[in-house]
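A short reminder: the numbers here are calculations on the coordinates, not readings from a lab. Values in this document were obtained by computation on a predicted structure and should not be read as measured data. Cβ atoms are built from the backbone, for glycine too; each structure is taken alone.
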Structure 1
Amino acid sequence: MDITVQWIKTSWTKQSRGGEAAARRNEAPVGFSLPRVPSGFAHFIQMSERDSFEPHSSRKALRQIGVSLRDEGDRLRVLARVEPLFGLPPRPRRPPSVRLLPGQWIRWQLNHRFTSALGIRDWSYWLDTFNIAYGLIDRDIFLSERTVTVDERGPVR
């Protein structure tokens, strides 16, 4: 069965926590049309504050993304991995894995915050959005209404 993955990584600093910069960040898309991506790869989009949140598209091997995917024959088991744990903002316990039926798709979001080891630099933040579909899909699937949403975003103070 086909597995389609789109990983959107959005990164910023304290400079984009308010005002116009935050508005631009909040307007950044969380789903894109899919280009032709070979089997075993994910469509990877990176957006950052330094580029005014303009999307830059590439691809990554599925083993490089932060999601565990297991095809169980009639369902796809999906669980976002949390790496590294020290970058997590406080949040309640993690949700369990999700099982998708053919034709379904999930949007799973996780955010992170970091500072330098010595605290010299300001905080930096990133948001991982994983759009994952199981089965045959249209290239605009991630622009449509999703079947399942898992929102693990926590406060980033």
Structure 2
Amino acid sequence: MTRPPLPQYSFETAIQKVRLAEDGWNSRDAAKVALAYSENTRWRNRAEFIVGRTAVEEFLTRKWAKELEYRLIKHLWVFDGNRIAVRYAYEFRDDSENWLRAYGNENWEFGDDGLMRHRHASINEHPIAEGDRKFHWPLGRRPDDHPGLTAFGF
């Protein structure tokens, strides 16, 4: 199984890889998203350490059961060879109707097959008022004409 675009990344293919990742996560389909990771992928997500595609799927299922109305924007930060770094922000509400915005950075490393072998994420979130939300597209893929992170000053 391969997951194009494949390393070694160019500017164009790195941008494409980031957008494909954003689209997948915005689908909130844990089984589909988990297929982007190698069978033995290794993650650090905040203080949680996750190993293996099955564990990724379980993690994402738990995440999106708690993070409702999830909308994410990723932005390419830098790339080199088979590695990509992104910054991102996402908004969601919890089951008590509290809105939150999270900001983070991820470092990704890919195998020759284009599957992600390593993901290291640092994330901070804070409460926001519903009126302070910035991401208002319908659930699912962010429209191509929707502003990215830079337009919001994030």
One of 1, 2 was used to calculate helix-only ellipticity at 222 nm (-39500 (n - 2.57) for each DSSP H run of 4 or more, over all residues; to 500), giving -1500; which?
-> 1
Who wins on mean count of other Cβ atoms within 10 Å over residues 5-12 among 1, 2, i.e. which is largest?
-> 1
Supply the structure label, taken from 1, 2, corresponding to relative contact order in percent (Cα under 8 Å, 6 or more apart) with the calculated value 26.
-> 2
Test item: Rg and Dmax of the Cα atoms in Å, for residues 45-92 alone calculated as 13.1, 35, pick one of 1, 2 = 2
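Out of 1, 2, which has the highest value for distance in nm of label points 7 Å out along Cα→Cβ at positions 13 and 141?
Values: 1: 3.8; 2: 2.2.
Looking at the calculated values, the largest one is 1.
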Computing Cα Rg over 2.2 N^0.38 Å for each of 1, 2, the value 1.06 comes from structure 1
